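Structures for review follow.
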Structure P
Amino acid sequence: MSGQKLDLEISRFLAAPRARVWQAWTDPAILRQWWCPRPWTTEVRAFDLWPGGDFHTFMSGPDGGTSDNPGCFLEIVPGERLVFTSMLTGGWRPATPWLGMTAIFTFADEGNGTRYVARCLHKDMADSRKHEEMGFFEGWGTCVTQLEEIAKTL
């Protein structure tokens with residue numbers, strides 16, 4: 001089975017310079033402003049930006065819903081690429097997530113803006129379908145729009 005069938009991806013042109021998009025992604029105080037679709041809010045519980053560092057967000061909805069998302073950064077290439085997984089927590093500790101995935105984010109100059117690609121890898125088709133049915137494209141797409149809005153103001 002092709003890995004592509006297990007992946008969900010959003011590729012968008014953002015009308016903001018790559019340095020500003022990177023800043024919006026890597027500053028936890030800014031990330032919390034765009035990380036989940038409004039009116040949900042994000043608490044950044046850990047943000048240790050190095051391979052093996054904790055990346056933990058906790059999202060809350062206006063209806064009382066929550067989503068707890070501990071994870072671990074796997075790779076950081078400043079200004080170009082971020083990779084994290086929900087399968088590990090900081091210090092490479094094994095995790096048992098509610099949805100196992102690895103997310104790869106790339107940032108590239110394109111004209112006066114940035115080509116931003118968010119790709120989510122899943123272990124099997126069931127998890128990929130579950131994530132898509134939960135609203136991956138709508139939810140993550142909304143977050144990319146919010147990221148762009150904030151990056152343009154930096």
Structure Q
Amino acid sequence: MLIAQLGRYDEQKQIRQENLNYLNQELSKIDGIGTMTSDERITSHSSHLFIFRYDNSQFADKPKSAFIEAMQKEGIPTSPGYSIPLYKQPVFAKKAFGPRGRGIDLPVDYAGMSCPETEKACYEEAIWFTQNVLLGTKEDMDDIIEAVGKIKENAGEMG
């Protein structure tokens with residue numbers, strides 16, 4: 001099954017990249033939405049996620065969860081991204097892997113680590129669309145842009 005899917009990879013990668021570029025261009029025009037910049041040295045990218053930054057101060061101080069809920073009500077499948085920073089994931093915090101908690105040796109003690117900007121990104125800012133969303137049509141991308149604009153205009157009404 002995977003080999004059969006590989007035949008579609010180049011075409012799908014192109015679609016995702018075009019949609020990612022379009023979303024970056026259009027969503028960056030909306031105050032409170034920060035898009036990621038591309039490094040011109042990158043010649044190929046899988047574009048499996050579209051990640052953007054949500055600034056709640058531009059959306060009536062409503063939390064990220066309210067924005068995601070509003071997007072989903074608009075029919076846009078939206079993900080909160082990682083709910084906790086990678087270094088706080090149980091495998092790192094407990095130095096154990098798997099359902100039985102098999103111990104692992106880590107070169108760093110992550111339990112005492114603190115990265116405030118990473119935590120802010122996870123808890124308050126980072127939102128993403130998965131690759132299946134990026135495989136949509138240009139009209140689908142326009143629906144995303146329209147939904148974000150509508151939510152921005154009506155931010156005070158978010159839950």
Structure R
Amino acid sequence: MPVRSDAHIRITTFGYFDVYVDGRAVSFKLARSKEILAFLVDKHGAGLTRPELFAGVWGDRLYDRRMQKQLDVYIRSLRETLRDYGIAEILQMEKGVLRVDPDTFLCDAYLFSEGDHTAINAYHGEYMSSYSWASTTESALFWRSRSKTTE
């Protein structure tokens with residue numbers, strides 16, 4: 001993302017999802033932990049309960065006791081990774097609800113939504129390509145980008 005690359009915390013969603021701290025890529029211990037963060041970023045700060053988060057990331061799988069425990073492992077790993085990189089503030093957990101704080105990081109998709117021309121030009125039709133659940137947002141971005149080029 002060429003937009004304001006000097007930001008302390010920068011999240012890219014165009015193409016693949018990645019998180020950078022002072023220009024250094026964050027390495028997640030568990031791929032699902034990274035995906036959970038990606039899903040929360042996709043929700044643009046909206047709060048999600050664990051069952052909502054599970055349904056979004058795992059789709060139609062049964063949210064039974066075993067999967068509840070597994071989700072807790074992924075969330076714990078995510079929190080540890082963010083703490084290790086000194087960016088724990090991007091994730092908020094309160095009363096069983098998880099969300100990202102969009103004011104704590106710079107994100108290409110958020111800038112796109114705000115009409116930032118550099119972010120709009122950086123979008124080339126791909127959004128969080130690793131995650132099938134991202135196709136809905138990808139479609140919306142595609143149509144918004146088409147309308148912005150005709151304005």
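Values in this text are rule-based calculations from the coordinates and carry no lab data. Every value quoted in this text rests on a predicted model; they were computed, and no experiment measured them.
General remarks:
- At a computed -11000 (helix-only ellipticity at 222 nm (-39500 (n - 2.57) for each DSSP H run of 4 or more, over all residues; to 500)), which of P, Q, R: Q
- Label whose coordinates, when Rg and Dmax of the Cα atoms in Å is calculated, return 18.2, 50 (choices P, Q, R): Q
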